[in-house]
Structure 1
Amino acid sequence: MFNCLLHDERRATTWPSASGPEVVIADTRPVHGPLSTIRQAIELHQVRRTPQEALFNSLVEQYHYLGYEQPVGEHVKYLATASGQVIACLALSSSPRHLGCRDRFIGWDQQTRKRNIHRLAYNTRFLILPWVKVPHLASHLLSRMAARVSTDWERVYAHPVYLLETFVDPERFQGICYRAANWLSLGYTTGRGKNDLTHRPNRSCKQVLVYPLHRRFRELLGA
């Protein structure tokens, strides 16, 4: 399906950790130019629980600044290709249990949040591979993903999702591609993390962005 191969162990000199994902070498030919030249050739593949999941894990470990971490709970993974060549990776997983600005935006109480938190999905990784230089590709892929993720989630986990969310580190990024894809900025995290016991910031505050997948998302999440 994809232009890649398993890494030859005799040449395995760059892998950072023996405990990391299996090394896979992808097709790294440059993909440059306007989006219009590859738009018709772009495909989005949900690779969770497929043989291509190893390729996703390997690419994120090698090229994403946060590396790869195995998600806990429900999650899906996408590889975007152009004429069979991988150009991007996107991952979504279970959402954080509590997020003040998001919870106020939805308008749910604590019990409703506990009951329906599984109907949100959190975009944990988004990677345009370094040999790909195509303006507006990121926002295009976010829109393509949003159009199908609820159906894919229901296929894997037997229930849909109604709202997407993500965090953007303002020390590194501005979140331009998310806003171009019509994601909404709600505010910032507290910088304390989900297991905080000190009630003091211990990490950088992240911008919180969301994308409703249904016009009645508040009603559906409050049901």
Structure 2
Amino acid sequence: MKTSRDETIYDVQPEEKERLLSVIHLAETCNYDVDHTHRVTQLSLLLFDDLASVHNLGMRERYWLEYAALLHDIGWIEGQKGHHKVALRIILTTPMLPFDSKERLIIGSIARYHRRALPNLSHDHFATLSPEEQQIVQILASLLRLADGLDLTLQNRFRELSCKVTKRRIVVTLIVQKVIPKEDLSFNKKGDLFELVFKRKLVLAYKKSHRD
């Protein structure tokens, strides 16, 4: 997995690099968990890329997902309880991010929904967005939510990912370094929003890599 600071800048355009570095700097200021965060970010982007034909989003939205993934756990700086809400508050208010108010709402909402409650119009930050923006948040949050749940099981055992889409199912196959014991598969499942957004049943499959 790519876990160093430089390698986290996956394939951003030159004009986007400064914004990404600002995001990473904020995460570092909040003492983020580097390994977990970078694994979740990579998983999120792999899901985004492999499901491009289903969500039809572009590079702008991919960057939003990357930034939200890098910032999803910064709320831990105030403790575990409610850290998803704290992450949203930090993203909306910090002077360290070079985003306008709309981008802060979108990125902050994606990060906020990586755990617990699903997007809801009773949440002011979500209700403020347009219907189109709300849909984007739901799609990207569903990918981040799933990636975060997957890392609880996979951690450093993950190698590759692929998605197969049918009318009724999306099969996400993960190539892993070691066989995962059945008891380890009972991680905190976070595919609920994913199934609502894509209107298909999520199926997770694991295969052992033949590479050393």
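Only the coordinates and a few stated rules stand behind these numbers; no lab work does. The structure presented is a predicted model; accordingly, all values stated were derived computationally and were not measured. Cβ atoms are built from the backbone, for glycine too; each structure is taken alone.
Tabulated data for the structure shown
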| read-out | value |
| --- | --- |
| Comparison of 1, 2 by distance in nm of label points 7 Å out along Cα→Cβ at positions 96 and 120 - largest value held by | 2 |
| Given -16000 for helix-only ellipticity at 222 nm (-39500 (n - 2.57) for each DSSP H run of 4 or more, over all residues; to 500), calculated: source structure among 1, 2 | 2 |
| Structures 1, 2, by FRET efficiency 1/(1 + (r/R0)^6) of positions 24 and 104 (r between Cβ atoms, R0 = 35 Å, to 0.05): label with the highest value | 2 |
| Structure from which 19.1 was derived, mean count of other Cβ atoms within 10 Å over residues 136-143, options 1, 2 | 1 |
| Computed 30, 20, 18 for semi-axes √(5λ) of the Cα gyration tensor in Å - originating structure among 1, 2 | 1 |
